[in-house]
Each structure stands twice: as structure tokens, then as C-alpha cells.
Structure I
Amino acid sequence: MALELIPNPSLAQRTTLRLGGSAEVEAVVRDERDLDDLGGFLATQTLRPFVIGRGSNLLAREGQLDLALIRVGAAPGPLRVERANDRLMVRCCAAQGLPGLLGWAQKAGLSGLEGLTGIPGSVGGAVAMNAGSYGVEFGDLVTRVRLWSPAGGLDWVDAADCAFSYRHFSSPARPAGRLVWEVEIGLTESTPRAVRKAMQGIYDKKRATQPVTARSAGCVFKNPEGESAGRLLDEAGLKGVSRGGMAFSDIHANFLINLGGGTSAQALELIELGRESVRTAFGVTLETEVIIL
């Protein structure tokens, strides 16, 4: 299978915010054999390489961006691998959608992922950002990650040799690792009914407190240590504030949503407004969680 190259891919079509211009090219990898071609392709490029999953935490600027997007295009379903103590090992491709993985785990009666209900990204993105919600961080479930880089090739790295922290992942053992290809996680056996009930409870809570159906990129800012970015933004008066077609959600102030016809410039203006308002009101400088391209 040959590496597919797509010219001028639209970032608005590849991000949940539905914003942004175009990258120069997108390389779609569907098979391990394509990775050699990807390495050769990247060696010829002066463009900035960027691995894009489902675009659920991205804000892309308008215009033509000097980016070479890299996307894993194949997503075979999750696979039970082996039992280790009280956990069942499950392996899945980075391109696997996180909601699909949760749905598979629910039907299989496997518990551990329920807190991530409602997060729309990919499994690779969940690793790269150490996705977390309702007391669950994806990195806590990881037993090993299969990483690829042009120099080091494709190799499994144990979780003990990885560093997971708040919305961050790195592998000191493979510092040049550029692409998450597969991940293995440990889940516990339960029942489909119990897992479904827990997932439904989480989703109901999120639906009541977050704009889960809106076009957003998830949380805009990281929570400062011991504090809630949403609370700070709310008390600084940002809830519902808009600029053109973009707005801070009137349900949860840490969600930036596209009301329709929004632009990246409007989104960036609101991000700076939110950061400055919280800094003025509380002396706290918020750090963006959303990745700005």
C-alpha cells in the first residue's frame, strides 16, 4: 500500500471547531509499510510536520500554513491481547476513535474508560494529550505505546519508560518519537450493564455542565494547579461573551464554540481576552490546552 499525499488539505474540515485555512500537504499512512515511505517523504520536506488525529483539540489559523499533516488512516478494531493479574490487556490503533473504543469496551463489559465518555478524539490523541476527565487519565491505563520516528523506526515502549502528566506525554526512552502507532491499555472486567450505566451517568453530567454537542475544541485553557480555569473565566465575566461567530460557552466558560461562521481571528481574540481578564482579576496566567496551529 502506497503512502497517500493529499495537497492543500482543509483544516476547517479536519478540526471539530471547523476553523482554519489549509496545510500544504497531508500524508495518510494506512499500513506499517507506508512508514518507510513517510520517512523518505519527511526527509525531503522543509514543512513543519504535524500529526493530526480527529482535530478535537486544535485551533488552526486561516491562510496557507507551512504544515505537512500526518494522519494514520487505518483503524482496525480493538483487540484483547492477554490477561495480566486483574487486568485484561487491550491493544488498539492510534486512529481508533476514542468514542468507538469506549463503545467496544462497554459491549465487552470492560471497565476503566468510563470517565472519558464524551471526548471525541482519537486514541493516538488521547495518548499524546494524556486525555483526562472525571478522575480518569488515559495515561493511567497505558501499559505500553508503539512509537515511530524516521530515525528509530517502529518500536514498543513500556509505560514505565514514558512520562505522562497533565495533558502531556513524552517518552524519554524515545525522545525522537514522532508518531503514536498503537497503544496497549489495561482494563478490568465488569459487565456491559454496569459499564453502560457508569458511562451514561458521566454523559448526563457532562451534558448538563458542558456544551457537548456544540462545535468546540474541548477546554481552551488548562486548569491551574488547585484551581478551575472554567470558574476563573466565569467569575471574570467571560461566560457567553462573543466575537462575531465565536463565543465562550454560556454553559461552561472554558469552552470556546463556533456559533456558525466563526473565524480563527475571532477565536484568538477571545482567547487573549480570556487570558487577560483572568490575569487582571486574579493574577493568574492561564495556559492554553487547545493547540494553536
Structure II
Amino acid sequence: MPSTAADPPAALRAWLQCSATRVETRIREALSLPTAGAESLFDAMRYAALGPGKRLRPALVYACAQVFCTEAFNPARCDATAAALECIHAYSLIHDDLPAMDDDDLRRGRPTCHIAFGEATAILAGDALQTQAFELLLADTLAPALKLRLLQELAAATGSRGMVAGQAIDLNSVDKALSLDQLEPMHRLKTGVLICASARMGAMLGSASEKQLEAVTLYARAIGLAFQVQDDILDITADTAVLGKPRGADALRNKPTYVSLLGVDGARAKLQSLHQQALDALNPLPGDTRLLAQLADYIVQRSH
């Protein structure tokens, strides 16, 4: 398949495919034995966690871990962490789409989980995927001190001072005029914090030093916000068929976005600034950071 401005280069495509296969295999194993009488719950969990998706967060785990490995990189060391992060992401999307939240009917080109399985089952599937993430990490064979550190990172990123807080702020911001200073913290929590946790947890698995972890954090904070800015741009400029969800949904709900505050050109300028910040943050890192740079390129150039 020829590469376009919206496609990752061949090396990154191969990396994304490899990491996606690994994480999907791990999730499929975890959800392979449904509880008797709860088969529809597991069907909904698999539908959400194993359906179409970029698998960006797992890819960041593997890519960041590889940078800091002084010996041959063993991706199996990252599988449980990568799968846990994808389960959290899938849960967040299920709940984000619910009628009480964004009330979306389409996600990744398919009916959203509550449309396909009913609202009650979708809520339970989201709840179960959240706890499944922690089950995956707890069952891993990592050293106890590292496992605890990863658990702390994931819990902090996804709770009431992380992703869930961002969602709450987002819901409270509908039909309100926000400034850029108010919009950015919301998106750093709602979207950016889980992307940042993915990179940081990968770096921890690679035994990064505290100074190296600081550089990874700067990189991840930049790409996390860039991901949201590009989402805002695509919501206005891309077709529904390409997006996999309704075009213009944010504008219809009168939600504040980077495009509504800066215009499309201003949002694109913001995106390029964040892209450069991410690339600059990689400079002090000692390992091969080409994949991380390509991931940053992909985030700002993607078409969906």
C-alpha cells in the first residue's frame, strides 16, 4: 500500500501492526473464558477492546521501553501493561459514547457499544474493562516494586485527578465559552493523560532514569495534546466515512474546541508547535528514538 501524508512510514506501520497483534492476543486471552450467564458482557467487552482502532497507547509502551533497553528488547515484558492501557482506553470510549455523555451512535465506523449491546450491558462492559486492566497488571510477572509503580501510574492517570476529571470538565463545558487557558488543562486530562501514562509506563519497563523519564513526559505531553488538536481539526475537515464517527459532532453540541477558539489555521499552527515540542524533547534521550519521532509525525498527519 503506498504511503500518503496521512499514513505512517513502512517501518512504523510494521511496528504498529506488530504491537497491535501482541496486545490483541493478550486481551483475547484475558477475555476467552466468559463467566457463565454473562456471555453478552464478554461479547461487548471484546467488541469494544478488539474492534478497529489505532492501538496507539500500546505502541507507545513498546516503543518507549525499547529506547531504554540496554540488552535485546523483549516485547513480552510489555504485553500486560500494553493490554491494560488498551482496556482502559476501550472502557473510556464506551462510556464517552453513552447517551448521558456524548450520545454517539458511531465509533470507528461501527455502531457504538450501547447501540450494539444495549445501554446497561455497555455500562457494565466499560466497568469490567476498567477492572480488567488492573487484573492484567497484577497478574504480570514483573518485580513487585515495578508492578506497584505501574499500578500507581495507571490509577493516577485514569481516576478523578486524571482522565475521568477531564471528562467531567468536558461535560461541564458544553455551551460555555472557554479560554485557551481553560481548554488546554481539560484536554491534557481527558485525552493527553492516558497517552502520557502509556509513554511513561513503557519507559519504566525499560528502566529509564528519572531524568530520562522527564524527557519522555515532555514528549508525551506534547503528542497527547497534539492528538486532541488534530481530532478537533478532523471533526471539521474530514468526512464521516473517513473519521468513522459523525463529522461535526462537537460543533453540533456546541463544545469548545481548538478550532472554535483559533480557527482551522490557528489550530494547525498550534498542532505544528506541539509537534516540534515533541521532537525537541527526544533530543537528550540516549537510545534510538526514531520510532517515537515517527509516532509524533503520524499523530499530527493522520486522517482519522
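Rule-based calculations on the coordinates, nothing more; no lab input. Computed from a prediction, not measured in an experiment: that's the story for all the values here. Cβ atoms are built from the backbone, for glycine too; each structure is taken alone.
Hey, FRET efficiency 1/(1 + (r/R0)^6) of positions 73 and 201 (r between Cβ atoms, R0 = 30 Å, to 0.05) derived from one of I, II reads 0.30; which structure?
I
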semi-axes √(5λ) of the Cα gyration tensor in Å from the coordinates reads 30, 26, 17; which among I, II: I
Value -7500 of helix-only ellipticity at 222 nm (-39500 (n - 2.57) for each DSSP H run of 4 or more, over all residues; to 500) was derived from the coordinates of, among I, II, structure I
Value 17 of relative contact order in percent (Cα under 8 Å, 6 or more apart) was derived from the coordinates of, among I, II, structure I
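Given that FRET efficiency 1/(1 + (r/R0)^6) of positions 161 and 193 (r between Cβ atoms, R0 = 30 Å, to 0.05), derived from a single structure, equals 0.20, which label among I, II identifies that structure?
It must be structure I, since only it matches.
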Rg and Dmax of the Cα atoms in Å, for residues 65-144 alone, calculated, reads 13.3, 48; among I, II the input was structure I
Out of I, II, which one gives 1.6 for distance in nm of label points 7 Å out along Cα→Cβ at positions 105 and 137 as computed from the coordinates? I
